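*Asks:* Dropping the structures in below, format is C-alpha cells.
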Structure P
C-alpha cells in the first residue's frame, strides 16, 4: 500500500471521532472563543480588523477550507441533471423568498415588541427588528456548501441552488427589505454582495475545478478519491476554528450584554428551525430525494450574515441595535445549523423509498 493510502487510512478514525462528538467540540470552541476574546482582546481585534467590505478575511480563508472539499466533488458535466430536481429547487425558492423574510418580520415584532419588550431597551426595539429582518432577507452563500456536505447533500444541486439564489438576491433583496422596514431608499452594499459572490462561489469553484482536472489527468478517479479523503478533515478543523474566531470577536459584547444577546437569539433560532422544517417536510411530501431535501432545508434556513451586517451598519450605524441583532445571527448560525444537520441525518430513513 502506498504512503498516500496509509495516510488516508490513518486519517479515517480521526474523522469518525470528530464527527461523533461534533456537538462537544462546538460547545468547547464557543467557550474557548468567548474566553480567548476576553483574555486576548487586542489579538482578536487585530484579526477582526482584517476585513474588506465587512467580509472578514481570516474567516473567509477558513470558509474556503470548509467548502473546497465539496466543490472538488462537482463534475460540471453532471450539472444538467439538476433540472430533474425542479421540485427541490421550487421548495427552496419558496421558503427563501416567500416565507423566510416575512416569518422573521413577524417573529421580530412578536418577541421584540411584546414577549421580551420589558427586558429590551425601549429605544432600540425598531432597530432590533430591522436587524432581524435584514438577517433573514437573503439566503447564505458560502456556509450552505458545508451544511450540504455534512448531511450528504447532492453537490450539483447545492451549487445550482446557491447560484440561482444569488442571482435573485441582486434583484429582490432591496425591495423586500424596503417593504418590511418601510424604508424607501435602501442602500444595498453592492461591494459586499459582489465580493461575497466572487470570494465564496466564483473563486473557490474555479480553483476546485482546476484542481479536479489536474488530479484526474494525472491519476484518474483513484487520485481524486485519495485527495478527497486526505483533505476531508480540513472542513471540520476549519469549522471549529471559525467558531473560535466568531465568538472571540464578539466575546466582550456577549459578556457585556448577555441578556440582550440571548433574547435576540430566540426569534432567530425559531425562524431557522421553522424554515428548515417547512422546507424539509415539503420536500418529503413532494417526493424529493433525501440528498436534495437535506440541502434544500439547510439553504432555506440559512442567512447571509455578511450582507446583513453590512446593510445594518450602512443604514443604522456601527453601534446600532440593528447591527447588534445581525451579529447575534452570526453567533447562532453555526451551532443551530449543525443541529439541523443532525436532524436531517437522523431522519434519512424517511426518504429512502423516494431515493432515485
Structure Q
C-alpha cells in the first residue's frame, strides 16, 4: 500500500507539509545538510547537521573566524548527535549514519504517523574513516541513485586498496611520483588510511590536509601526512582532488604517474576516458546491489529515486514489486561526487 506524503525537489529536497529543506542548493532560513560535499551545501542561516559536517561546512562556506573555528576542539554550537531527536514544528527529526563520509547522515522525519527517510549519499560496505551505515525503516524513502544501474558492481575494497598500493610502490620503484586524484572530503582520507599498508610517505594538497585535520580532531586515527609545498619527500605519494589536475603545483611534479580514484572507474576504459594512467573503483557510494539491499531493508511503501540513474533504479525496484518513481528533477542524469 502506498503512503501519501508530498515530497518535492527544487534544487533541494522539500517537504512542504512542514516546509523543511534537505540538502538545498540555495541558501535557506533553515535546512538539513546530510554531508558537506559541494553538491549538497549552500550558505543557510541555520544548518542542521552532525558535528563533523558542521566543521567541514564552516570550512567550506564560512570565512575568517568561522574557518579558523572549523578544527576547534570546542565549537560554539555543536552539531546534532546521531539518533538525537529534534522537534521541528509538529514533526520529529533525527540523523542516522550513512556510511558515506565522516559525519554523513540519513535524515528521518516523523510527521503525523508517517516516517519519511532521505538517504543522502550512502555506502553499505565497510570503510575505515566513516561511521557504518545504520539501516532505518520508514514508510516513504527518498534514495539517491548515483550508481543505480546493474553494471555498477564494485570489486571488494581490500582488492582495490591493494591495487592502489601496488600502483604507488611500482611507480616509486621506477623513480616516478604517483599522484592520486581523490576528493578532499572522504575519499582522500580513505585512500590515506589504506596507503599506510604501503609504508610510503604521503603528501596532501592544502584543502585535503585541512579536512584531514578535522578528521583527526574528531577522533579518526589516520597515518601521518605532510602538507604539500615546493618540494616533496623522497618516494612520496601525492593525494589531491581532481580539480587540481593541470594546476601549477601538480604540473611541477615530474616525472609523475596519475590515478583517478572513483566509482566511475568501474566502467570499461575509465583510465583513458579520465585522462589518467590508471583508475581504481574505490567509491564512497553504494553500488547497484547495495542500493537494492538498502531499499529492501527500509521496508518503504513508497520510494522516490533521485539523481544519477534515477529512472533506471526506479524501474529495477518496480520489477521487484516496490512502488518506486523518480522525483521530477531526476529525469536528467546528474553525476555527483563518486
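*Asks:* The value -7000 for helix-only ellipticity at 222 nm (-39500 (n - 2.57) for each DSSP H run of 4 or more, over all residues; to 500) was derived from one model only; which of P, Q is it? Each step should come with its number before you reach the end.
*Replies:* Values: P: -25000; Q: -7000.
Derived from the structure labelled Q.
*Asks:* Quick one: distance in nm of label points 7 Å out along Cα→Cβ at positions 227 and 243 came out at 3.0 when computed from one of P, Q, so which one is it? If you can, show how the numbers build up before the last one.
*Replies:* Details: P: 3.0; Q: 1.9.
Source structure: P.
*Asks:* Tell me which of P, Q gives 33 when you compute relative contact order in percent (Cα under 8 Å, 6 or more apart).
*Replies:* On the way: P: 33; Q: 17.
The read-out was computed on structure P.
The numbers here are math on the coordinates, done by the rules we state, and not lab data. Computed from a predicted model, the values in this text were never measured in an experiment. Cβ atoms are built from the backbone, for glycine too; each structure is taken alone.
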